[in-house]
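Asks: For reference, the structures are reproduced in the following blocks.
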Structure P
Amino acid sequence: MTQYLVDETIEDYAFIHTGEEPPLLQELIDKTNENMGWPQKLSGRLVGRTLKLLSAIHQPKVALEIGMFTGYSALSIAEGMPEDGRLICCETNPRAIEFAQTFYDRSEHGHKIEVIFGRALETIENLDLELDFTFIDADKRNYLNYYNRVKEMTRPGGLIILDNVLWSGKVVQPESEIDDILVETNRVIAQDPDVENVFLTVRDGLNVVRKIR
């Protein structure tokens, strides 16, 4: 069951008045709900269309996704990228990778996506890339580690977007280790002189960060 952080009718109104995702992504949602555990991990329309719009505006040539799940957010980002864009996705769930690839193979944007199996921190240590755009949506215990490493790899002007930064509202009254890590990550970003950011209350919270130096 969806947990709403704002009034459910307002959330539904925003959903209805946001442009629909392509039919393939709508099918991906249905198949994920039917066949995969934890389907609520899907980014969903509000986050997905935000990612697509930011990608289309920013036109990243090299992008990274940390935590791919069944590929909804990856296809949303790839949709906005230029034809020669490259999106590297880190994922530790072999079944999710296999599921996502069936949709990448059918998408006109699937050729932009490269999936790497393994722990994201180990994967990105082996990437010799300058990043234009990153979406972080994996193990919350490593959020600050992801942010710090990705920031080093991001060119000035590049975007870093972190999902679930409200953590169902628990960041307001933290009670666990994960809550504390997300609180600290949000604090570090807000006080980082090398970036500018806007904290959006979209779904479970999006922190949109632009590296300025």
Structure Q
Amino acid sequence: MPDPQKIRGFLHYAGLLDLQAQTEMRDALREVVAAAPLFSPVTPSGKAMSVRMTSAGRYGWVSDRSGYRYSETHPSGTPWPAIPASILSVWRAVSGSARDPECCLINFYSEGAKMGLHQDRDEADFNEPVVSISLGDDGLFRIGNATRGGKTQSLWLRSGDVMVMGGEARLLYHGIDRIAPATSTLLPKGGRINITMRVVS
């Protein structure tokens, strides 16, 4: 395994997944989405988010007028499907955690979609990392600080990249400013998939 680049505490494994691994993961995600279809979340204030999402694992992350939270069921009321083995293997390789993730959040970015700077604070134990996998078109990832404001740092995440957010970086603000269309052929209709795994309880 290549050594990661450390960026403000984030560990960036550039190109960790080769094309075959990416393709297998994409196909596994199709089965997840067939069981738990992508949905369009809204913020507690009622503003529609530009990403579509679903989850796998014991818990899924949801957002609606009731707030941000983890739920054991899809908005349709059905349980989330199991986390694919190909995704779990990445967690076990890079997380350093003795536990397996309980949530695999899947965000789909179409052209024009983005994710504002935010912290991942809905989990019970911030000593557990968040592991992120990028598939499809490039995404411009922005890393901020432990509080809002101040200088930020950006880098392009490409298909097959893996990012680990733990330790000093666990509660840093971060987000996706934009995606670069047609920079990958992994997804036939374009777009970017971001997979994030977390220990919830």
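What follows is calculated from the coordinates using simple rules that are stated; it is not laboratory data. These figures come from a predicted structure and were not determined experimentally. Cβ atoms are built from the backbone, for glycine too; each structure is taken alone.
Asks: Of the structures labelled P, Q, which one yields 1.00 when Cα Rg over 2.2 N^0.38 Å, for residues 65-120 alone is computed from its coordinates? All intermediate terms of the calculation are to be shown ahead of the outcome.
Replies: On the way: P: 1.00; Q: 1.39.
It traces back to P.
Asks: To which of P, Q does the computed value 16.9 (Kirkwood radius over Cα pairs in Å) belong?
Replies: This value belongs to structure Q.
Asks: Additional query: I have 2.0 for distance in nm of label points 7 Å out along Cα→Cβ at positions 33 and 57, calculated from one of the structures P, Q. Which structure is it? Before the final figure, lay out the partial values.
Replies: Values: P: 3.0; Q: 2.0.
The correct label is Q.
Asks: A value of 17 was computed for relative contact order in percent (Cα under 8 Å, 6 or more apart); which of P, Q is the source structure?
Replies: Values: P: 17; Q: 26.
Considering all the candidates, the number was obtained from P.
Asks: Comparing distance in nm of label points 7 Å out along Cα→Cβ at positions 41 and 89 across P, Q, which structure shows the greatest value? Present the calculation step by step, with values, prior to reporting the outcome.
Replies: Values: P: 1.2; Q: 2.8.
Sorting by distance in nm of label points 7 Å out along Cα→Cβ at positions 41 and 89 in descending order puts Q first.
Asks: Moving on to the next point. Given a value of 19, 15, 10 for semi-axes √(5λ) of the Cα gyration tensor in Å, for residues 113-176 alone, calculated from one of P, Q, which structure does it belong to?
Replies: Numbers: P: 24, 14, 10; Q: 19, 15, 10.
Structure of origin is Q.
Asks: For the read-out helix-only ellipticity at 222 nm (-39500 (n - 2.57) for each DSSP H run of 4 or more, over all residues; to 500), a value of -12500 was computed from one structure; give its label from P, Q. The partial results should precede the final answer.
Replies: Working: P: -12500; Q: -4500.
Working through the options, I get structure P.
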